[in-house]
Structure I
Amino acid sequence: MVFVERAKEALKNEKGAAVVVWVSIMLLFMSTFTALLVETGDLLVRKHIVQAVADAAALSGSSAVNVVMGFDPESHMPTSEIVVLQTDAYGGGMSQIYADQLLAHNMAQMDFAGKGIVLAGVDINGTMRDPVEYSAGDPISVTGLDGSVVTYYRDYGMVLNGYMTAPLWGSVFGHQKVKFSIPARAKPLYGG
């Protein structure tokens with residue numbers, strides 16, 4: 001009986017103990033939430049880095065241009081001068097070479113490996129995507145001097161696919177890799 005009375009007396013004087021426990025639990029939750037916010041911000045910064053690299057590479061690909069003459073098929077007289085890209089429907093040719101060179105250079109300069117950014121084949125919305133997908137757009141048909149019609153392209157694009165590492169998100173949600181699919185398109189401003 002004396003023990004119970006002493007315990008009641010001791011607990012009566014410990015009114016702040018519950019507050020200390022409550023504050024420590026709240027600090028744990030706030031620290032976890034803050035860490036998730038910081039990693040989310042880091043993921044967004046890395047996404048913008050990948051977007052800038054993709055935009056630069058697409059712009060580089062669109063700089064491989066030719067000027068072609070369009071001819072009237074009946075009179076064989078020139079009718080137009082058109083600036084077109086040195087590419088095919090699949091984004092190949094000189095445009096792809098220019099884009100690949102700048103992409104590799106910028107990936108090294110921006111330290112993709114050190115930032116946990118990997119271009120790799122990934123499953124995006126149920127479709128396995130290649131690391132880099134090239135495309136040409138805005139087709140234009142030009143009639144040559146001999147009357148043949150050739151299709152050229154006036155804009156260049158690419159899609160960078162891959163993932164970024166996210167260790168904290170991975171430990172919380174079970175996915176340490178955040179997938180991305182970032183498109184970029186560019187078109188020369190001169191020549192029509």
Structure II
Amino acid sequence: MNPAAARMRIPAAWTFPASLSVVVAAGWFVAPSFTVGVANHFAVFFVEMIVFLPVMFLLIGLFDEWVPREVVAKHVGEGSGWKGMTLVVLLAMLQAGPLYGAFPVAYLLWRKGCGVRNVYIYLGAFTAMKIPMVMFEVGFLGWKFSVARTVLTLPVFVAIAHAMDAYHRRYPLHMTSPEREDGTHVQR
């Protein structure tokens with residue numbers, strides 16, 4: 001590739017934002033009011049992320065430094081059984097925030113020695129059993145519905161987690177973290 005063409009090439013990281021900008025610009029001409037609504041929703045979501053993510057990553061960093069790997073592995077590791085499942089469900093219920101906040105916590109739990117089954121249970125419980133979300137649901141749909149939904153969804157999450165754990169035992173999960181400054185990767 002000649003040097004002039006290399007300088008003009010758009011980096012891969014900019015492909016999606018550039019494509020999105022073209023679509024929004026085209027939408028402005030086709031349906032301006034719809035495009036303004038989309039832009040407003042995007043702005044609200046963007047501000048939510050900018051406020052939420054730094055706090056989330058700060059708490060994750062503190063957890064990473066303050067809680068030893070042995071403690072996590074002992075309480076929610078591979079052999080923790082029902083006690084470990086209960087602890088990850090309680091952890092998920094006591095948290096608040098959007099689902100994208102659960103993935104860094106799930107990764108940290110896994111890296112600290114949490115069993116794969118418990119990571120999946122944590123993600124499932126986070127999606128449907130957070131106390132703030134359940135209270136909101138109770139206000140609109142009542143206690144009977146909320147209790148019935150929780151009683152029905154938790155066993156489903158546990159069953160899916162057991163199936164995923166069996167899958168990962170047969171096909172082990174290998175994940176690397178981003179590269180360190182010395183060029184090595186952290187693997188579990």
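A short reminder: the numbers here are calculations on the coordinates, not readings from a lab. This is a predicted model, so every value here is computed, not measured. Cβ atoms are built from the backbone, for glycine too; each structure is taken alone.
Structures I, II were shown, and FRET efficiency 1/(1 + (r/R0)^6) of positions 45 and 101 (r between Cβ atoms, R0 = 30 Å, to 0.05) at 1.00 was computed from II.
Once volume of the Cα convex hull per residue in Å³, for residues 85-140 alone is evaluated on every structure in I, II, the highest one turns out to be I. Each of I, II could give helix-only ellipticity at 222 nm (-39500 (n - 2.57) for each DSSP H run of 4 or more, over all residues; to 500), but the derived value -14000 comes from I.
For which of the structures I, II does the calculation of Cα extents along the principal axes in Å return 119, 31, 26? The structure behind it is I.
For the set I, II, ranking by distance in nm of label points 7 Å out along Cα→Cβ at positions 117 and 149 places I highest. Ranked by relative contact order in percent (Cα under 8 Å, 6 or more apart), structures I, II are led by I, which has the greatest value.
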